[in-house]
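What follows is calculated from the coordinates using simple rules that are stated; it is not laboratory data. Please read these numbers as outputs of a predicted model, since none were measured by experiment. Cβ atoms are built from the backbone, for glycine too; each structure is taken alone.
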Structure I
């Protein structure tokens, strides 16, 4: 179990001489954050390597490792959605006294489901009582006072508080010793990259081979795989990029959704246009009909990406002269 719980090897800040511009206007890169630097530092290093605006979703404490979603370019507009992603962690909890394995399993079962939490004193948010859901809590192994667990939970769940409360329930006290995030939404450890991997890919890109770097950058639509989609005509896209509300005449087909639900708007070739809020349920209208149905909340394509298919302030057509 020592190998499973071992932290990442000694971390060194990567060489950042020369930047490689991001090829597309937006994207996401899944970084394996090491223990030591802050999430902000890691995201800033990624931004320096790629020479673009960055943001990160789901802050990890300096001594916590694992998945950190770094948003590149316009993808920073996805932050409100990415922050709501469910999370998965592997946690090493240290009990203050040894406890029977069966009793530990029983308490783990009791803490599965809806729980009350108050953020730890060292957190950066207000310490208000909140409800979070522990969807899964598996005890992977117990050695003496060390308990290795896998936790799948809502965004905003404090694993440090979970360990403390489990220790109180066991009657012996406990604290979180190590923590690693293994999943955030649709992203798991299989798609993450170290900072040094990224630096190597940037060096190759600077030498003319962008294959490794481009493979690391995930498209923005990969972050919202569970959202219902609306496929729109190419002639409607430029108007959406200029702030227009999507009308039914511009829709080709769509999934089922409810009023006020967030939907993903895609082009006919399934290029990600942006996110919108449904003004009506999909069951109440049909594609091609008149009426406004989706208000764009976030647009990722720049105006002019698609040909202009709309006219603004067009004067009325002059009547034709009668033919004698």
Structure II
């Protein structure tokens, strides 16, 4: 049986990732289940847009677009959604490459008409060649990757992870697009959670909706040397706390922190215990991992507290962006 037509959206913002962008597009072209189209959305960078147009201008399967909204990943994704033609829209990070069966596994999830989103597994590719000994896998979300604590297989989840995710078009028709003001904005503070907020909003709009993660849908995400450092780790954890405060301001603390409470109560203590156990057995990095988990949790908590205070003082709220255009195929 033929699966849904899938449009792939790749958002890009800097020429520093030129080779990564080319590799991402090549990995989409090599899919065992071909994409209907690949949309490259350029975030307010005329030089990168011109360079990509020269590279792909004659390629009917790749379209280069400009972000028509404010600077940032959310608006870039919304631009891609509005311009896309597929029944399903998949998102791939501009510094990641997808395995050959990535789209096939994502598309298989949509055999059930209740499924409105399917995400996959993101594996880190460390610039140094291997994971830093102190870096706990429970915090791989810091570098945009699947973290220890997520269940294996194809499972139902509250939210998918944005760099390796897909949505049925009707999801955006029901809930609107990604909220601007949440998530990444070029090289500024590394915020996130825009996909979490969207998924919670989607579940409210469509209580019967099913959201899945299928760990067979694999991408490999490059982690530069600058993100292997403890300073980035701590800063990204703090920024995640700020982002979670914005999410809970938008959708409430009940759903906004539902998964995080389980993570903090079960996954993190188990990680600390493993790290201490490894240290007692003389295994390298055990004490560092235990300490990093504690530091990461405290940084995230501090960011959440400050972010909540700022949001209350400012009366911050976010509205989902409309997604115009496009037609399912």
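Name the one structure among I, II that semi-axes √(5λ) of the Cα gyration tensor in Å, for residues 68-227 alone of 25, 19, 14 was derived from.
Numbers: I: 36, 19, 14; II: 25, 19, 14.
Going label by label, the one that fits is II.
Could you figure out which one of I, II the value 0.70 for FRET efficiency 1/(1 + (r/R0)^6) of positions 36 and 148 (r between Cβ atoms, R0 = 25 Å, to 0.05) was computed from? Could the numbers behind the result be given before it?
Details: I: 0.70; II: 0.15.
Derived from the structure labelled I.
Of the structures labelled I, II, one was used to calculate FRET efficiency 1/(1 + (r/R0)^6) of positions 28 and 164 (r between Cβ atoms, R0 = 30 Å, to 0.05), giving 0.35. Name it. Intermediate values should be presented prior to the final figure.
Working: I: 0.35; II: 1.00.
So the calculation was done on I.
So if we calculate relative contact order in percent (Cα under 8 Å, 6 or more apart) for every structure here (I, II), which label has the highest result? Before the final figure, lay out each step's value.
Details: I: 16; II: 22.
Between I, II, the highest calculated value is found for II.
Consider the structures I, II: one of them gives 2.6 for distance in nm of label points 7 Å out along Cα→Cβ at positions 44 and 212 as calculated from the coordinates. Say which.
Answer for the origin of the read-out: I.
Matching task: 22.2 is the computed value of mean count of other Cβ atoms within 10 Å over residues 140-147. Pick the structure from I, II. Kindly include the intermediate steps, with their values, before the conclusion.
Working: I: 15.1; II: 22.2.
Attributed to the structure labelled II.
If Rg and Dmax of the Cα atoms in Å is calculated from each of I, II, which structure is the one that comes out at 19.2, 60? Intermediate values should be presented prior to the final figure.
Details: I: 24.7, 106; II: 19.2, 60.
Going label by label, the one that fits is II.
If helix-only ellipticity at 222 nm (-39500 (n - 2.57) for each DSSP H run of 4 or more, over all residues; to 500) comes out at -6000 when worked out from the coordinates, which of I, II was used?
On the way: I: -6000; II: -12500.
Among I, II, the structure yielding -6000 for helix-only ellipticity at 222 nm (-39500 (n - 2.57) for each DSSP H run of 4 or more, over all residues; to 500) is I.
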